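The numbers here are math on the coordinates, done by the rules we state, and not lab data. Every value quoted in this text rests on a predicted model; they were computed, and no experiment measured them. Cβ atoms are built from the backbone, for glycine too; each structure is taken alone.
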Structure 1
Amino acid sequence: MPDKNKIKYEFIDSSLTLNGAIKELEDYKIFYIDTEFVSNRNSNTLCLIQVSNGEKIFLFDTIKLRPTLELASIICSEDTKWILHSGHQDIYHLVKYFKLTTLPKIFDTQVAWGVMGSEYFISLSYLINQLLDLRIEKNYQQINWTHRPLKSSHLKYAAGDVEFLPDIYTILQEKLKKRNKYQLFEDIMSEITLEWFDKIDQPKKLSLDSFRNAWELDYISLAALEYLIGWYNGLTLEKQRSVPKPNILFSMSKVLPQSADDLKNIQGIPYKFIRDDGDKITGRMMMATSNADPNDFKIIKPKSYRSFDEIKLNALIKMIFSEISYALSIAPEILYNDILIKEMMQEALSNNVLSSTKVFKGWREKHIKKCFSEYCNIYNSKSSI
């Protein structure tokens, strides 16, 4: 087991130490990065940024330090590269902290591992064990990183999260190139990075289709729900986190509360929302219902949950992806997700399973569309779909 006392790190929590760190980092272009943060339903607090240049680890105290242009220009410029493990949350916090509008090039070690085999959702300690044959203690995963001062054992633990990334990066690069998968990885990584970046602060958008049981509502409750949908869609992501969730909005449209006091009888509504906005929202909802005209609302038919054809088609598409996963030695979680399967199902139900590849874009169109079509032809000969 590695000796954590030998980790060379520096805790950066003042302008003096920050200036020194900037000088030591300014000549580097590859940075090994991790973050520590505390998240709950209403807030996300970045507490620490761990940055290694491959020789020394710097632990930036983001509770005490304000983001600086000098540091951002060095570690966040477009001509730098970040090496992270399962980095989507780290990227979220770094973008928010530094107010980034573009990202450096990203190398995610979890994605790289998934491009070369069946495993994807793996821990960093597991990857260290597999590639370096080391066992890493993970004793401080549940600590509250907002508390100050941080103990030296906590700082050593945080430094340990980037200590082995340089070795892992080197090994994974060599393996990707040896297996002729480096271009595939880069294509996948660039799209995943863009998806992560685009989702930052992207508020959720609702519609009547978001509510499977909207067909149960009469025109008055539909008017209430349409008002609540419009109101919710106008909120920022941060504000959406502090108001009733969509399923609670549906309950409100059914119960039709007329005041903040009435909202107290509905489970799941935050007290702060009831206190600050309860009377205003219920008042406007009642106004929407009083102006509702039954002729303006179409009868909504209940959606079937699923048919045998849909069950069979879903299984067939996933079976083909499983074949491709095995043939190309790529983790299935990289090849597809629920959103992609839903889009493919819609296309296939309208035409046939072969036409489902129309939804492929980017790296899927470039690297797996042909392979998917070949398997479609094989299975089509055995299937009526």
Structure 2
Amino acid sequence: MPFYQRRGSVPLKKHTVFRKPNGGIYYEELVSRNGFSDMYSTLYHLRMPTCIHEIDQFIEQPILEYKGRHRNRHIKTNELKISGDAFTGRVPLFFNKDLIISKAHIDRNMEYLYRNGHYDELIYVQKGKANLSSNFGDLKVQEGDYLVIPRGIIWKMNCKENIHALIIESNSPIRTPKKYRNQYGQHLEHSPFCERDFKVPKFIDPLNIEEKTKVRVRLRGGYQDMIYAHNPFDVIGWDGCYYPWKININDFEPIVGSLHQPPPVHQTFESSGFVICSFVNRILDFHPDSIPSPYPHSNVDSDEIIFYSKGSFISRKGVNAESITFHPCGLPHGPQPGKYEDSIGKSRTEEIAVMIDTFKPLSLAISISEIDDYKYLKSWL
């Protein structure tokens, strides 16, 4: 995943002359991973894709760590006082060497193009609508979308409605779970989603604009602006397996059983340092003596983050839309008092939530200090 796509005009063979109607040539660009040994796409431009006019100063954006105690937390992200575009409107919440987890409140369009040079991005849209334009084409973005943007892709987001989003920047590619793919990459019959659920960019005619264009490049520890000699959205065609794509959380088909199913059955994505799971509206356990609510557990190898997007969560009280619960490794957690017993006999849950389990401990960003619900620690008493 992703699977092969072809858009616009491409020549019959790669690395061959591809002429314009006036006799000139289109310029080929290969975008690839792992030194030409992994997924890639080939794009064809009206102009050379390497024409950078100037480079501005590097702007440092260090993430300041919040040195709090090792404890379970409830983070009220809806109380964050932030706004901006899809880059300036985000604030980091958690981080380690594998990823950065941020919350974004997006209320304006990007006035520049954007490229993440060091991280793959996954944007989960909690609410709102937008259009994402890229050098591969356009994607319509709406509530519930997981938008996967591999590093190196140039894009911009224009809002149709204000967006609240959870953003993950990953040091390694974000893919669907290997356990749900066969040796050829096709999703298996028992996978909770299939290729029909994935949406890929709609091809847009190239922009033939020969004027200086700002591209903001995200790097580790900050960003810098590069001024291209022309607009890089001048792609006449492309093909390959490397491009932005999306799947909506409501297209995840939940796996249920007669007894409570553990989080791995809800897995939607994986990376080298974490997994992402989707909790969606579903039928609950149907054994006559089942307890549908999750059992108390100590996940000794992972830090757990759950972002509550919509609905009423079966094991929690006191959380609202956009709340995050953080349960670090080494501590037990589970249903709050009364929720365990209340779940008995229930046949269905209406909830939308995103869970991230990391394989290395997370550090907390200073932004958490003002939205940390200190009462949560004693909510099991």
Assuming 30, 18, 16 is semi-axes √(5λ) of the Cα gyration tensor in Å, for residues 92-283 alone as calculated from a single structure, say which of 1, 2 it is.
-> 2
Highest-scoring label, criterion being Kirkwood radius over Cα pairs in Å, among 1, 2 = 1
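Comparing structures 1, 2 by mean count of other Cβ atoms within 10 Å over residues 156-163, which one has the largest value?
On the way: 1: 22.9; 2: 18.2.
Structure 1 gives the largest value of mean count of other Cβ atoms within 10 Å over residues 156-163 among 1, 2.
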Comparison of 1, 2 - label where distance in nm of label points 7 Å out along Cα→Cβ at positions 60 and 220 is highest = 1
When helix-only ellipticity at 222 nm (-39500 (n - 2.57) for each DSSP H run of 4 or more, over all residues; to 500) is calculated, the result is -15500; to which of the structures 1, 2 does this value belong?
-> 1
If FRET efficiency 1/(1 + (r/R0)^6) of positions 204 and 340 (r between Cβ atoms, R0 = 35 Å, to 0.05) is calculated for 1, 2, the one returning 0.10 is structure 2
For relative contact order in percent (Cα under 8 Å, 6 or more apart), which of the structures 1, 2 scores highest?
-> 2
